[in-house]
Structure I
Amino acid sequence: MEDIQVIWQKEERTLTLEGEPVLAFALSWPQVEGAGLGGVWISQYYARVAGSWRRRWEREVYWLACLELANRREAAKPFTPWQGELAGETALLQDGILSLRFHGSEVRGDGRAARVRWGDVWTVREGAPKPLRSLFPGEKGWRKRLWQSLVRQGEERRQAGDCFLDRDWPEKAKKVRPLQSWCLTEAGVELSLPQCAAAPAAEGCPVLTLPLAEEAPPLQRETGQP
């Protein structure tokens, strides 16, 4: 059993102007314990990520929300507080590999949501990112094969109406390089497309999961991992 633990830190705040709520945000970031220096490095990295999102909401986004509040007051119109969220979860912790999934969103006064989704995979005790190619040791052409599988699954879902992708979504998706941001789960390799990159905004960030058993040999243990 793993002696490594991932503890999710949480923070919620509501920013006001003259006592009126202007922007509410919620943050969630991981703290890795029981993994030595590697865990410390990973924890420090995500503390910085959370800090970057916090500063964005406390500064430029807050100022823009205040401007909208002032304009609404001047026009005698109601104001809806803006909202921000960065949420994360542990997708997999196995054989010294830590896979994390993150969702970010920002909803401004018009009610439309801007969303982002990504995954990170680490070799925990080294505190180093795990490259996708490491799941395909010694195999040539793995990237092409993985891409073909992604396109095949996306087309099946599009034609079934399960995911409202654009008709030319493969060409659009290729430009944003979805294989660069991935997440490892029990179900396989999880990939997501940026919002509006290959589908309507209402679709958010379309997610495709490629079963690992079909795409690569079983997950290899990292040298020196418990």
Structure II
Amino acid sequence: MSATALPLLARLGEAASYPAGVRGYETDPWSYMRRKLDDCGGPLRDYKRSLYEQAAARLLEDLREPFLKPGALMDHKETFEKLLTPDVFADLSFHLDPGGDPAARREAVKDLLTGGKVKTLFDTETLPPERRGKPWQTMVADAAGRLELDRLKAMLDRAPRNERRRAYIVRRARRNFAEFMTVTRSETGMREEITLFVLTRVEAAVAALLRFLNA
């Protein structure tokens, strides 16, 4: 397991649990889960930065080749769309279009990647809903469905809406999130790497939970 992934997994694991030792000094399970999800921000950015650096190295290596395999540039675009802020990704996409001088393209891409800012769910969620992008909104909605958040909200809205009901609802949310997080595990334990494909879905789940907990 990548060392940069461990702090992120630790925060996610804390958000999905509420052990007796914690209950002794954390009396509000709702706020505790929300805070632990918020605490994922730094570790998530660090891990995505490590994935970004690996992806950048692969792209620059490919751009040294006189001939690229069909679809190679599109594969790189799909990777960086998950990693970069929209403005930098748009600039990168322009330079990854076929054609042009290969040497000039590689230098332009290298300059862009050097100053590229990694995006996380926390960056996207600060935007107005209409600027978050349809693919992201769809992923968050799908994650909310898997976490049964609509059902939990309906249960929460039933009278009486008190602390006992909130504690029951957040316990169900933790359980559902723990089940969701099995995507980071294999039959023998933790996966050696959390791929970008899996990570974006974990981000969507965290975003869905934070929307629910903050509502």
TODO: Give the label, chosen from I, II, of the structure having the highest value of relative contact order in percent (Cα under 8 Å, 6 or more apart).
DONE: II
- [ ] Output the label of whichever structure in I, II has the greatest value of percent of Cα pairs over 21 Å apart, for residues 77-148 alone.
- [x] I
Open item on the list: Ranked on percent of Cα pairs over 15 Å apart, for residues 21-68 alone, which label among I, II comes first with the largest value?
Closed with: II
Task: At a computed -9000 (helix-only ellipticity at 222 nm (-39500 (n - 2.57) for each DSSP H run of 4 or more, over all residues; to 500)), which of I, II - done: I
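Read the figures in this text as sums done on the coordinates, not as results from a lab. Because the structure is a prediction, the values reported are computed rather than measured.
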